[in-house]
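None of the figures in this text is laboratory data; all of them are computed from the coordinates on show. Please read these numbers as outputs of a predicted model, since none were measured by experiment. Cβ atoms are built from the backbone, for glycine too; each structure is taken alone.
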Structure 1
């Protein structure tokens, strides 16, 4: 069962690790999009969010305080959903549909991040194939 959990952690985290790397290596391009969505200090926002999701993704994948990593990802997903993919602000039907898909994806991943947080925090040190146990402990 430990191998299944490890595979799930890695598969879940790949999206965030790759996205975090893209935030940091394509900073100018992604900052332009963030600016178009009305974010103040877009370059700082993109760099900061890139660091958060890269760290969170690596923490989940490697099992280094994976519960905290899950919370980092959840924090990013809340802000991404409501700040970057606010579909209700779109006038163009095609743009609205695209942003609604992205918003829904972020909300679904938020749910998964919160479920993983609870899982890691509850399983504690009995969860195998991790570098550390959880930072938080819930029963």
Structure 2
């Protein structure tokens, strides 16, 4: 195992767990409440369902290593949306009333890394790849 393989694996598992937890929380807190909050900030309520499913199902699939690059792209879109619509106005570290976008930006960087490089170490997706020597397909 090479260091970059292990590093990509760690990032994949971390971001998968983080998104899975956020998806679970959206459903546990009542997805209708989340949809209402989306509407209160000027976004269509149905986007709450889309985001929650991307987080929940995407988190599970990311942990398993199935569709890593596609999921990393979807995570990046969700994160950009969160930064631009909610977090940017509070600044990088927050404004005392709301959290800033520093954590979202870190998640975005991880997502972009996985989008560009993939992560095949201990992934279900690697079982379906023909070229098993290239760990970043």
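Of structures 1, 2, which gives 28 when relative contact order in percent (Cα under 8 Å, 6 or more apart) is computed from the coordinates? Of the structures listed, the value fits 2.
Of the structures 1, 2, report the one carrying the highest value of distance in nm of label points 7 Å out along Cα→Cβ at positions 62 and 94.
Working: 1: 4.3; 2: 2.1.
Across 1, 2, distance in nm of label points 7 Å out along Cα→Cβ at positions 62 and 94 peaks for 1.
Set 1, 2, criterion mean count of other Cβ atoms within 10 Å over residues 54-61: the highest-scoring structure is 1. Assign the value -25000, calculated as helix-only ellipticity at 222 nm (-39500 (n - 2.57) for each DSSP H run of 4 or more, over all residues; to 500), to the correct structure from 1, 2. Going through each structure in turn, the value belongs to 1.
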